[in-house]
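Okay, got some structures for you below.
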Structure 1
Amino acid sequence: MTIISTNVFLQKMDEQKLRRRRLKSLRDFLLSSLQISPHSQNLVVVVGNGNERNNSEALLNWLGEETLDDKPLAELPAHQVEGHLLRYLERRFDCWPD
């Protein structure tokens, strides 16, 4: 019984590592493709929860929390994630008064 529990635990850890790696890859793709400065703080207010230090952390947090059609963004192709982010930003900016 302990061996099975250990195997399940290790498998879950591996899945979490893979997901985290995928989220970081998506974040790096978005930063590059949209020419977002990773060290600036412009997006922290828009896509972050306010606790992030920079755009890079804010995007990583957003990627981890966002889903599209009940599917985590980490499972989607990068170009779909990029489109989802752009639509999200458009909606957020449209909410702000001039």
Structure 2
Amino acid sequence: MSEQHLTDLLNGLQRIHWTFVEELPGDDYRYSGYWIVARPDGSRQLTLKFHGMSKCGGFCHPMDGAYACDVAEFPGIGVYFGSANEAWKNRLATFIEDVRRLPD
């Protein structure tokens, strides 16, 4: 994951009225870290889990090495980061739309 991925993700969430609340440390195994995001009025919160387990499973990448994230409360909703190119923008758009459709 790059700084561009984080910026794009945050901007996409803000466009659909989710605000960043805090970043929490990962579990040093599967998850690099977590983001808590919420509606501006605090009526709803979501936890984004950033996946960082190495291919060999021997260590966990830090946040800037995470390769995907998903919504903890809705495990089927997630996005793979990959290269910051047109495919990334399409995957991000799908993820943001999936989050937008979540019930309040």
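Nothing in this text is a laboratory measurement; each read-out follows from the coordinates by a stated rule. Remember, predicted model here, so these are calculated numbers, not experimental data. Cβ atoms are built from the backbone, for glycine too; each structure is taken alone.
Suppose you compute mean count of other Cβ atoms within 10 Å over residues 20-27 for every structure in 1, 2: which one lands on 13.6?
2
Given that Kirkwood radius over Cα pairs in Å, derived from a single structure, equals 14.7, which label among 1, 2 identifies that structure?
1
Among the shown structures 1, 2, from which was the value -21500 of helix-only ellipticity at 222 nm (-39500 (n - 2.57) for each DSSP H run of 4 or more, over all residues; to 500) calculated?
1
Could you tell me which structure in 1, 2 was used to calculate distance in nm of label points 7 Å out along Cα→Cβ at positions 28 and 76 as 2.2?
Considering all the candidates, the number was obtained from 1.
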